[in-house]
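A.B. asks: Dropping the structures in below, format is structure tokens.
Laboratory data are not the source of any read-out in this text; all were calculated from the coordinates shown. On a predicted model such as this, the values are computed, not experimentally measured, just so you know. Cβ atoms are built from the backbone, for glycine too; each structure is taken alone.
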Structure 1
Amino acid sequence: MREQLIWIVPAVVFLLVAQFARGQGAGAAAFKAGFAERDITPELGMECPGGYGKSYHRRLHDPCKVRAAVFDDGQTRVALVGVDALIVREDLVVAARKDIQAGCGIAPQAVLIGASHSHSSGPTGMILPGEFDHGDDLVRELAYKKSSCADAKYLATVRKAITDAVVEADKKRADAKCGVGAGSEGRVCFNRRFRMKNGQTWTHPGKGNPDIVGPAGPIDPQVGVIGAWDAEGKLTGCVVNFACHATTSPGGISANWICWMEKAIRGSFGDEVIVVFLQGACGDVTQVNNLSPTPDPDGPVLGGHIGAEAVKVLLSIPRGPLGPVAAVSKTLDIKRRLPAGSRVQACRTLVTEPPAKVGHTNWTFAKEIVLLDALAARKPTVQVEVQAIQVGPAVFLSNPAEFFCQLGLDIKAGSEFPFTFPVELANGCVGYVPTEEALGPGGGGYETRLTCYSNLEKTAGTQIVKACIELARSLKPGKIPASRKTAAWTKAWEYGSVRPELE
């Protein structure tokens, strides 16, 4: 018996070690990543979104794209999709998710679709075709002929491009070593809201305004990055998260500053690298520096700075499997802020006058009150999806709002992940969601105005922050890949250990 044990015990140990090694190898090999992109450049003559009225594209500057990343830990797949668009409405997201599930089997709740908020992109909003068909003649006139509207043909193009990009990225999944990290770039973006001597808060009060007291909110300088390298050590794709409005419009159709961010990254790693951009919480952050008399950063400067910082992160982060991969989401029912009936009637009268007579700003906001009243009659509450997509030690926490920067920082403070990346304007659009303070007595600025676009109740931001933190805490962060270690010390370098010589 003793002799048998002498043979059996080593054999069992060998089998256990071999099984563990296979498990470790399988775990490493099972982690896969795939990337793909599609062109969604709008046609000349289509509407250019980004305001409360109509504007049209007259020339092309650079392409707009859909870019997709798929991560797979062997058990679960998730997709991160960045769209060069002002917004992505919920209808588009629901349809694209359905198509993606049919095309490659990725579950709808595991797909995050985020807009870059490019103000020089195609017509994905603001108003959807048919959205105000229930209204009277005045409402329909204001909605379809006096407001920025989505184009049905273009929406179909974007839907197909999102689906095709994710399906291709899924097919291109390959064994990958991935890394996650964060840099910092705080020189090219600024909070656009300021406390004034009159006790109010103004948006873009103007360069050199002597009544400025100071900024009314922060910026978030973090540049979050995930990179994926193939077996030959070539970067195949990356995901970048940063918070700044895409309002450096170069004149013409454009992905905005994201174009130059992509150029900077591709300039270092190759033109085949897919760069997925997910917009951070930048509802009150732009490239405009109201405190400086000098010109503001343009697209090449802003995009170049963010791209260069992403390159620095990609060059330095340790690589390995980034499991686990997971996705959870929650839908909040949030009430709208509604105008009084007397105000609605006054606004209906005002919009029958020429804008030049009553003032373009007054006319525009009166139009928005009339449209909000019609929208709320059909839909007094709004469904707001918050989502957590985990990729190992990183979590993307998304919401469909133009989310104030402080709220994004609050999410980061409450998350227990080593890397927390808030994503705004994802999986829908509910307009500006300010802090409660911004909607208080000392608040103000156009983001706080009641419009058809922005109208959620005062506590909406707090509710979204809480839900995002709860989702993050329901997940367990994965390990950060370990840095490579050099060989153990054996002896000192002979050239470096000599005595000094004077003669």
Structure 2
Amino acid sequence: MAIPTNIRSLLSGTVVEWARIEFKITWDPAASLKTITAFANDLDNWGGGYIVLGVKEKDGIPIKPYDGVPLDKVDAWQKDIYEKCKLIRPGYMPIIGIDDLDGKTFLIIWCPGGDTRPYSSPKTMAKDDKERCYYIRKGSVTAIPNDDELKELFALANKTPFDDRVNYGAELSDINYILVKAYLKEIGSSLYSSADEMEFVDLCRDMNLVSDLPESVKPKNVALMFFNPSPERFFPYTQIDVVQFPDGEGGDKIIEQTFKGPLHEQLRDALRYIRNSILTEQVVKHPDKAEADRYFNYPYAAIEEALSNAVYHKAYDEREPIEVRVEKDMIEIISHPGPDRSVTLEGLRTFRVRSRRYRNRRIGEFLKELHLTEGRNTGFKKILDALQQNGSPLPEFETNENHDYFISRLFVRKGFYDYQENHGNDKDNELMHFSVSTVLDTIQLRDLLDFCEVPRSRAEIQERCGYKAATYFRNKVLNPLLESGLLEMTRPDSPNHPNQKYIRKKRG
């Protein structure tokens, strides 16, 4: 049975954290059964983990060259894994996959967090040893829990996170096959090549998207969140609202835009809209040096991380949208409820946050596979690094004593609009001299022209504008800009030259 990722991703460590993977050169029942039990207990709601057989490791990192599993061992090891896992109580069975890389074969044991934890397994493989133990993961180590951890493990019994629960109000047909295949292709899963040959229900089972009972196949909530075109049917207000206040919060003018659809698509659409309509780059030239200073009102990487975290941690059983409020001097990203109880108000103020438990372990898995969010407790650092690189003020993170809400507050770069007011008129006057029939607004157009102060390829300009369809981009953006004289070709005598680039036309 295949797993919903591939050996290349696991060996790279870019999608699944090293702490969630154990590399073994061979199948060792005594050690590996404890690790399988620990992943199944999933005390910190990481989403379980993986054991990869056929790979040497040092300090938890795989070592090349990869040996692979001898072909004459593949079947025997699989049978023994299934046999030994019958010793886990209550019943739990991992998913075993076979994958190939560079002519070598690997066994991957996928151990998602179980629904009926806590789990125990024999302390040793000796036949006369009746002692059983609970195991958990502490970082990248499998260990026996202490008294407090054991109490917490029992408190989690039968508390399946909302995103991993079965939705009895939906049917298998509510999972869209096209969306599933598009996802598998994007992440490079080995399931993609065999999806057309499988029964759809088997494909969904392999991806852990449906219930295990064959007599009542129902989707899990996470399947409806990512692979249904309208998840708001099942989870009202599953959407991102971007609200702009150009004249301030008390002004009469309000611009609203709502993004719906599968979680990853609404997130990407909202980020694209923010990048194209709200973010502006400032180019400051200096007479005493050749290079200009470039910075944004808000760095995109900080907004991307903050909004991705809001999608990751929102409670989808609460009827509240994610709201992005854009004022002249700041952007607020608001989601409900607040962070885990282990996150303190003092920790938020000092940017020292170590959340002990994630609310949506399955949503996190999918977002990580799609590279829309990173690993554990890295979001704050990424936001701080992006703000520092842009010269922006420190952010604010807010919740209340009851953890009812969470706000990420990003402030505009100091002096950004003061400079724009003093130096931006010439650019605006230049745009007013032309009738440009494009789909870009004035802010987007100014940003694009600043971007083209140096020669850019068609692909670079298209990516900057956020369009996927090349023909639409050429007809609606590139050609009108050329016809209006705002852009010019670097090779005007050879319009179709493979190295053709475009630059902002200099005006006398």
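A.B. asks: If we compute distance in nm of label points 7 Å out along Cα→Cβ at positions 145 and 321 for structures 1, 2, which one ends up with the highest value?
C.D. replies: Working: 1: 6.3; 2: 4.0.
Largest one: structure 1.
A.B. asks: Given that distance in nm of label points 7 Å out along Cα→Cβ at positions 225 and 361, derived from a single structure, equals 1.3, which label among 1, 2 identifies that structure? Display every interim value, and only then the final one.
C.D. replies: Working: 1: 4.2; 2: 1.3.
The structure behind it is 2.
A.B. asks: Identify which of structures 1, 2 gives the largest calculated value of mean projected area of the Cα convex hull in nm², for residues 249-368 alone.
C.D. replies: Greatest value across 1, 2: structure 1.
A.B. asks: A follow-up question, please. Please state which of the structures 1, 2 yields 17 when relative contact order in percent (Cα under 8 Å, 6 or more apart) is computed from it. It would help to have the intermediate numbers written out before the result.
C.D. replies: Numbers: 1: 17; 2: 12.
Value 17 for relative contact order in percent (Cα under 8 Å, 6 or more apart) corresponds to 1 out of 1, 2.
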